[in-house]
Structure I
Amino acid sequence: MDIGIKKAFILAGGLGTRLRPVTYELSKLIMPVQGKPILQWAIEGVKRFGVEEIVLAVGYKHEQIEGFFKDGKQFGVKLHYNVEDEYMGTAGALKIAEKHFKNEKKFIGMNGDEMKDIDFAAMGKVHDENKAVATIALATIDYTKAGGLVRIDGNRVVEFSEKPADEKGGKKLIHAGAYTLSPKIFDYIPAGKKVSIEQETFPQLAKEGKLFCADMTGRQFLQTDNFERYEKAIFEWKGFK
């Protein structure tokens, strides 16, 4: 499906601290789910919507990622690698990649370490209708302080709060680690600084009424950041709709 978005940005530089000791030796993004590296599922998840070019923000054990995926040709995409010598945060990493996206009408961004079935066509429609700076995918999960909580009014996000410590458990609507972005997003990210898109950029956009959302509840969203969740993903992932 071609939705008019040709480029994507994928975060692939995590340390995988909660998956140690395995990640002392292996990049979390290379760990397999049903026969494919976690990152390959992310690449396939954007490619099926017509994405042709992907920037991977890498750091920890990036040699393993580059060695496996190479230039991306065998996966049907063109890959660029932005290697961080020091961790710049999720928005800081995006800022480094600005040159790849500044001339695009819109582009996709996402975490590379989750198993998720995102309808980027639906997200793009919400994004265009609202002239958004950013449109985020939402999922409903049993909240365990592992995600960005949102408060919404229709498709507009009125409050974005990343992992609030005082939030009680239960079914919660959270940011599903995928977004459609306008190049205007770069105006909200200072250069040369460590910046979190979840803790700084998205909350600011929400305050200004420029952050919108598409609810993906009912589609699969599986985290892999600890052994319990990783095992769950292995057995429960059903692929893309």
Structure II
Amino acid sequence: MDFALLTADGAMFLLRWMHVFFGIVWIGHLYYFNFVQGAFFAETDAATKNNAITKLVPRALWWFRYGALFTFLTGVGLITGRMHQGFNFASSWGVNILTSMSMATIMFLNVWLIIWPNQKIVIASATQVLGGGQALPEAPGAAAKAGLASRTNVFFSLAMLFFMVGARNLNITTSETSNFVALAVVFGIIIIGIELNALKGKMGPLTTVKGVIHCGVALAVVMYVIAEVLL
């Protein structure tokens, strides 16, 4: 008896299955932090907020950051496997998947290099306050940095999901005269520009949930139109 899962295609299926699972864990927590927890913290009292920061937030951040890590690793595995099967950037699939992969990689780095290090400071500050001490003076700045990076990830996520799903379900017209290099440059400028704002900029329209969703949808639409025009 032959088992489909014990073939090369079966291994790719398992990687894809795990990629989707870890992606749900990661992005689900991202949306929880931005759409639910943030609003709750804005309305609750300081004691309740500090208790949540020391008891709830660390648990949620554990699932959040390791969901991001294993989403990234399984994604690398999928791309590696696809390269061995024949990887063609100059195609609708290539444009969609590499665009989504680029944004997802930036999001993954934001989790581990910006959000988590700064959230550790916020958690340490809340723990110190609950123990009868003073809040860490760097905690407000750390919270602001983590918050901007988190909102930026939500901003990216809508376009990232658009192109990821589009890899299998949205055929962007391409031809031998399509300008893939120009598209890569334009998309690179857009993605880097947004990330620079995450590092040194301001919240702006990302301050509200409605604003970040609108910006994310607009980013997906603009990038899609650019792809269709250039290709």
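Nothing in this text is a laboratory measurement; each read-out follows from the coordinates by a stated rule. Being a predicted model, the structure only gives us computed values, none of them experimental. Cβ atoms are built from the backbone, for glycine too; each structure is taken alone.
Tell me which of I, II gives 2.1 when you compute distance in nm of label points 7 Å out along Cα→Cβ at positions 46 and 70.
The correct label is I.
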Comparing distance in nm of label points 7 Å out along Cα→Cβ at positions 158 and 222 across I, II, which is largest? I
Taking mean count of other Cβ atoms within 10 Å over residues 126-133 for each of I, II, which is largest? I
Using distance in nm of label points 7 Å out along Cα→Cβ at positions 54 and 110 for the comparison, can you identify which of I, II gives the largest number? II
Which entry (I, II) yields the derived value 25 for percent of Cα pairs over 28 Å apart: I
Say we calculate distance in nm of label points 7 Å out along Cα→Cβ at positions 6 and 198 for every structure; which of I, II gives the highest result? II
Ranked by distance in nm of label points 7 Å out along Cα→Cβ at positions 174 and 190, which of I, II sits at the highest value? I
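Assuming -6000 is helix-only ellipticity at 222 nm (-39500 (n - 2.57) for each DSSP H run of 4 or more, over all residues; to 500) as calculated from a single structure, say which of I, II it is.
The structure behind it is I.
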